[in-house]
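Given below, in the form of structure tokens, are the structures.
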Structure 1
Amino acid sequence: MKYSRPLAPGLLLTVMAALGPQEAMAAPETFNTALPVGTGDFVLRGQLLIIEASDDPTPENRDLDVRGGVSVLGYGVTSDVAVFAMLPYLDKELRLTLPDGQRIKRRSSGLGDAQFFVRYTAIQIDRPGANFRIAPFAGIKLPTGEDKDADRFGLVPQPLQPGSGSWDVFGGVVATYQTLDYQIDAQLSHKANSKANGFKFGDTTSLDTSLQYRLLPRELGSDVPGFLYGVIEANLVHQGKNEIDGIDDANSGGTKLFLSPGLQYVTRRWIIEAIVQLPLVQDLGGTALKDDYTLRAGFRVNF
């Protein structure tokens, strides 16, 4: 369904027009948005990623550090259709204590699995000072990352590998409501994983929400160089249990809820942003390792 009518004239709409589809706009920091990519335009997004997980109920005293980056390139095929490609680079290090008391490190690094997906704007409603979009998306994850990395102790455990070795599919729907003062985004997604090397990651379902509120400038004018937004996001993630040779791993899977505060500075062509994901709920299977926090910082450029 598409509904559109001309926006009323005035200062608010002048600023909105200056930041059209081909320009940078506020957006969620931990997931996608339904806002369009201009026809024939590109958007490049890069994020640095730090994950710390050390809440271990076992005597192994496991401590996981993940450092890396994610690059996303989007292209506007039409006013309604956009395609995206994503490629991560990850450095994972797990420290743990053996039964004899020896403290060891297991590590892997390299390019991860590439993802490709398409997003279609199914519902578009434009009104004076606000707009609303609903866009379903679907994609595939390719096994481009190394999935048989080894160290001096042998083959690195599958969750520690840079890649999964599997071909996986994912999809969902994202909705965006945007005004000049704030923007609200919500996304529901599901990822179905397949088996590789006798291992299968549990399927994942996520519900994400984001509010971006303009902090500065409080008063809009004709010469506004950029906007500072306060961001608050919530991420609810449920993952099924991993399978090893067809048998469920009792110490995997579960439900996590993150609350994520952040900042975002938006100009006409680029964005810089940072956000920290803090776990509020971690109802995990068995002795699964719990997260401490995830930090994301990056940029976005439209061209």
Structure 2
Amino acid sequence: MNLEDEFAQYRGDLVAYGYRMLGSVHDAEDAVQETYLRAWRGLAEFEQRSSVRTWLYRIATRVCLNALKHSSRRTVPSAIGAPGTDPDSLDARTPEATWLEPFPSLMLSVDPASLVGTRQSLRLALVAALQILPPRQRAVLILRDVVALRASEVADLFETTTAAVNSTLQRARAQIARLDPREEQFREPDEPRGRALLDRYARAFETADMVALKSLLTQDTRWEMPPVPTWFHGREDVLRLLTAKLRPGSGQRIMVETIANGQPAFAVYIRGRDAAFHAHQLQIPTLTEAGISTVLAFHRADLFPLFGLPIDRPARN
């Protein structure tokens, strides 16, 4: 394998690494492009004392850490304020926040459906928690626990000792355990039940069937809608929101299944005055044995092409 092919085989993994570090697909792609530019420019200095993979991660880490010096922490609405209760007074103003983005799993070098570890390390709840860590801790945690570099390799990257890396890793793990306990308490349903739950949810949302939705949502479900900063907590408040905002009846919406952050997701299209369907939001539900515990509904049509989806769909006959 020549060097160009070897570089290419790591691109998807590096984009995923950049996403975990930066919380944005667009920023991750920019970081990987800069990583490859630096790699080619510094090729003469690469003495093969490490693998090409480790060398690329070394460069990517430096690029990401530099980017984090000049950017705001990406977050989700529930991390910056209390939940709302009135769906008729949604705060459409975007506060001084930079929102977390979903990750198109088709960008990965491997099939995420076959790798539990990959799915878990891309969960939105975990990626959101990672953004709260100091950048250096974030990098050490991802490089050790996800990328699986040896402690000595990470120490060499940061020009420090193995003991210092292990200490940083311990602090990062403890912080993540404090930040992300909710998702760890739930067990995902098995495949047949999970599949049935998704199908029922898609039908209920397409037809605005509130009775069916009530049976699918957990009592403490959470509904977030970046970039809208208002979010809702609890089944009754979420149903009040959906009742107020969803046009009733069938034929108003189309739910197209996709994969985001290694988990099932839905692209939601709504019917316009021209009778065609237009990109509206990308929903990522969290499935548990008790039902759907969280829905992150990203109100950004510009995300659809990243998932290989069109902005517009023709009217149904």
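Values quoted throughout were computed directly from the atomic coordinates according to the rules given, and no laboratory measurement underlies them. As the structure is a computational prediction, the values presented were derived from the model and not from experiment. Cβ atoms are built from the backbone, for glycine too; each structure is taken alone.
In terms of mean projected area of the Cα convex hull in nm², for residues 164-235 alone, which of structures 1, 2 is highest?
2
To which of 1, 2 does the computed value 2.1 (distance in nm of label points 7 Å out along Cα→Cβ at positions 204 and 292) belong?
Answer for the origin of the read-out: 1.
If distance in nm of label points 7 Å out along Cα→Cβ at positions 28 and 212 comes out at 3.2 when worked out from the coordinates, which of 1, 2 was used?
So the calculation was done on 2.
Taking helix-only ellipticity at 222 nm (-39500 (n - 2.57) for each DSSP H run of 4 or more, over all residues; to 500) from the coordinates of each of 1, 2, which one would give -500?
Of the structures listed, the value fits 1.
If volume of the Cα convex hull per residue in Å³ is computed to be 152, which of 1, 2 is the source?
For volume of the Cα convex hull per residue in Å³, the value 152 is produced by structure 2.
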